[in-house]
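Input: structures, listed below.
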Structure 1
Amino acid sequence: MTAVKSMADASKDTNEYHKQMQAVTKNLQSLNAVYEMELKDADSHVKNMNKFYESLTGAMQGLSKVGENTTKFTSELGSLTTNITALNKVYGGMLTAMKGSNN
């Protein structure tokens, strides 16, 4: 009789252990699902950050080109101003010479 009771108790304990293991397994599955979602979110975030930095790099390169073009424009504008000043002197001399020959 004691052996039967011991077996029944052992069976009950085994059943309880089995239920607890099922609960642990369910919890682990839930944790796995949450972890997988977090990984996907993190991966998506990293991809978006990479796109942002690529765009930022492109914008910085564009600004660098604008700076280079502004420097070139300023240089060319200075050269143009010098040429116009020289032309004004030549034309001014021509006008003075024409006025002098008319008197």
Structure 2
Amino acid sequence: MLDASGAQTLAKFMREAVTSGTGRRAAGAAVPIAGKTGTAELAEGPSHAWFIGYAPYGAGARKIAFSVLVENGVYGGTAAAPAGAEIVDAAAKLGLIQP
């Protein structure tokens, strides 16, 4: 189990992945996102791209978590992160989360 201090550190690193790391294409979402990109390499064919995260980052009583996998999307930051931002924007428009 992760203690509160460890959870805060992990959240900070996940936010930095979006603000200045490989997940920058999710940074333009209406609600702050914390996330992690990834690439699943295949022996043959283009790699699968993934992005996991949650929003809003920081304060907020209601949060959502999501996972995006784009088969043969090559890179998580270019294919899956923008889709994660779209999910968060849709949740905000529906009133499920707030900044």
Structure 3
Amino acid sequence: MFSQTLGTALGDWTADSAGFGYGGGSILFMALLVIIVGLYYWTKLSRTMLFWAAFILTRPLGAVVGDFLDKPIHEGGLALSRYWASAVLIAFIIA
């Protein structure tokens, strides 16, 4: 519950208040996840710590991507309905 609530709030803050927007916030959190993958393969850092860092970063990434899909176009989103946004996410997960 802690990571879910704070992660969603961090994603919203990054997109809205920090000025990254939905695309910039998505790129930021994806880049951080790529860094964690690199740390996994090229360092001896604790695998448990890296797992939890990645786990926590998926929350703000999900919030930003979800907002990008369903927010109105004039707010920087794609204005998809909740159903279409869900369909896009399901297709991405399956792929």
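Quick notes
- Once Cα Rg over 2.2 N^0.38 Å is evaluated on every structure in 1, 2, 3, the highest one turns out to be 1.
- Taking distance in nm of label points 7 Å out along Cα→Cβ at positions 11 and 75 as the criterion, the top-ranked structure out of 1, 2, 3 is 1, with the highest value.
- Here the criterion is distance in nm of label points 7 Å out along Cα→Cβ at positions 35 and 51, and among 1, 2, 3 the highest value is seen for 1.
- Identity of the structure behind 11.3, 35 (criterion: Rg and Dmax of the Cα atoms in Å, for residues 19-58 alone, calculated), options 1, 2, 3: 3
- For helix-only ellipticity at 222 nm (-39500 (n - 2.57) for each DSSP H run of 4 or more, over all residues; to 500) computed as -9500, the structure of 1, 2, 3 it came from: 2
None of the figures in this text is laboratory data; all of them are computed from the coordinates on show. Only a predicted model underlies this, so the values are computations on that prediction, with no experimental measurement involved. Cβ atoms are built from the backbone, for glycine too; each structure is taken alone.
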